[in-house]
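*Asks:* Each structure below appears as structure tokens.
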Structure I
Amino acid sequence: MQSHEEEDVGLEAIQGALQPMWDAMLRHRDVLAAPLTPGLSALFIHLVLCAPFLLLDMLACVYPRLHSYQISESTSVMRVLRRWSTTLVRILVNYATVIVPFTAVLQSLMTPRFPLLAPTCLQLCIHVVLCVLLFDLLFFAWHWALHRFRWLFVHVHQLHHRHHRVPIALAAQDASGAELLSLLLLALGSARLLGLHPLSEVAFHLLNSWLAVEDHCGYRLPWGLQRLLPWLGAGAPHHQLHHSLQKGNYAPYFTLWDRLLGTEL
């Protein structure tokens with residue numbers, strides 16, 4: 001039998017702020033466990049996060065006031081639409097041929113985890129912060145290797161550097177299928193190594209997607225990571241310098257590892 005203390009702890013956890021959200025997700029566990037859900041959800045989230053930047057890119061062609069926020073020069077509306085449409089086609093092809101099939105197989109092989117209790121807000125925040133930090137380290141090491149070894153750069157990473165002059169948000173996932181797959185494995189691996197609650201893992205993937213889009217958006221946003229964390233955050237200007245010079249600034253979100261290892265530009 002449970003002690004009164006254990007019952008109180010359980011009741012407190014059940015009554016947490018995130019429990020109603022998790023309960024609502026549990027009611028659709030069949031959808032969450034479906035093979036196509038991870039890949040299609042990742043694509044949908046990426047496109048939704050990028051959509052405001054398409055509008056911003058088009059507005060920047062008309063309103064000069066936005067130029068002060070841009071990292072690179074403005075272009076015409078037609079060029080913006082052409083670059084976004086060609087990039088979108090490449091991303092859709094990669095998802096259709098690599099990401100969705102791979103995640104479908106992975107989802108079919110794994111046993112879904114649906115604990116009854118949601119994490120507390122504090123637990124979720126700690127989980128997400130730790131996972132972002134771990135992913136940042138693993139990404140740094142892998143990104144450094146992609147530039148250090150020529151075969152990897154030419155056959156895996158070089159396609160991502162096609163956006164070296166005028167960045168667009170959609171470019172966050174405009175890469176070879178092999179690179180997209182490797183980054184997916186880094187993200188999934190980071191979450192599993194830390195044993196994240198499924199809800200914490202969802203929050204991590206959402207934040208990770210947003211940070212990747214922000215890195216490639218081409219704007220010095222007032223709420224950009226470099227403004228929120230001026231001594232630690234990298235942000236779009238930091239990452240665009242990497243694209244321009246095709247070296248250095250290998251970490252995606254923070255400057256710590258580049259500073260420590262002498263690769264910061």
Structure II
Amino acid sequence: MAKGRNSTINGFILLGFFEFPKLSIVLFSIFLGLYLKTMSWNVGLITLIRMDSHLHTPMYLFLSNLSFLDIYVSTISPRMLSDFFEKHKFISFTGRTMQYFFFSSLGLTECCLLEAMAYDRYTAVCNTLLYTAIMSPMICLQMVAGSCRTGFFGSFIQLCALPQLHFCGPNIINHFLCDLLQLQILSCSNTFFFQVMTSVLTVIFGLTSVLDIMISYGYILTTIMKIISAEGRSKAFNTCASHLTAVTLFFGSGIFVYMYPNSGDSLSQNK
């Protein structure tokens with residue numbers, strides 16, 4: 001197997017859930033069930049929206065694309081599940097690069113799409129009379145396409161930078177995927193550029209998106225409070241419920257993983 005450029009190792013060993021060997025079957029069953037449930041739920045939602053003409057609206061167009069993007073768990077879940085039965089959980093440089101590229105691309109795209117959906121909800125609540133004119137099918141498709149282009153471009157930048165990392169050992173990652181944080185910790189080269197790049201991408205795709213969503217919902221909340229009838233306020237809140245749930249789950253899990261990288265501490269000790 002070919003070595004990575006400027007590296008003295010052939011690849012990486014993913015420890016995964018090695019700390020619980022006696023629970024391998026139980027953990028495998030749980031994660032397999034969650035994976036199958038996630039896939040079936042998203043595929044079912046996409047199919048339902050496509051088949052029901054009454055759901056061919058901007059909100060459900062965004063939801064169907066969001067469900068499609070949620071299938072990005074397939075970039076890591078099958079490999080993670082198979083590793084439960086592998087003695088040597090080895091991943092090559094090529095496998096590492098492809099896994100991270102698709103995982104990052106779809107994740108960043110979902111971040112942009114959630115931001116676009118916030119604008120859609122803002123328009124629906126705050127500019128109800130002009131909603132159909134503003135959120136035309138062409139505009140919605142352009143917003144979805146723009147989210148995809150932006151997400152893949154952000155990941156492509158990272159992909160171009162990855163070959164510059166030099167790895168000389170150790171090559172053990174206390175995780176079930178090769179994330180950029182773990183790769184920076186294991187690298188023997190200067191990672192200042194990657195830290196700056198990561199910070200810039202975090203601001204662009206993370207903080208900016210969250211700020212835009214918060215501003216949108218600030219206007220939405222102000223508008224809803226002006227509605228006199230309780231039924232009208234309830235209807236307005238219900239139009240935002242699914243989006244708020246998706247935003248909370250996506251950014252909440254992202255903050256938990258990247259703001260509290262416990263795996264990084266273990267790696268630092270190994271290094």
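Laboratory data are not the source of any read-out in this text; all were calculated from the coordinates shown. Note that the structure is a prediction, hence the values are computed from the model and not measured. Cβ atoms are built from the backbone, for glycine too; each structure is taken alone.
*Asks:* Which one of I, II has distance in nm of label points 7 Å out along Cα→Cβ at positions 88 and 136, as calculated from the coordinates, equal to 3.3?
*Replies:* I
*Asks:* Follow-up question, since we're still on this one. Work out which structure the value -0.51, -0.64, -1.15 belongs to, where log10 I(q)/I(0) by the Debye sum over Cα atoms at q = 0.11, 0.13, 0.21 Å⁻¹, for residues 104-223 alone was derived from one of I, II.
*Replies:* Of the options listed, only II reproduces it.
*Asks:* Sticking with this one: If Rg and Dmax of the Cα atoms in Å comes out at 21.2, 69 when worked out from the coordinates, which of I, II was used?
*Replies:* Clearly, the read-out refers to II.
*Asks:* Comparing I, II, where is mean count of other Cβ atoms within 10 Å over residues 56-63 highest?
*Replies:* II
*Asks:* Here is a follow-up. helix-only ellipticity at 222 nm (-39500 (n - 2.57) for each DSSP H run of 4 or more, over all residues; to 500) was computed and gave -19500; which structure, I, II, did it come from?
*Replies:* Answer for the origin of the read-out: I.
*Asks:* Relative contact order in percent (Cα under 8 Å, 6 or more apart) computed as 23: which structure among I, II?
*Replies:* Structure of origin is I.
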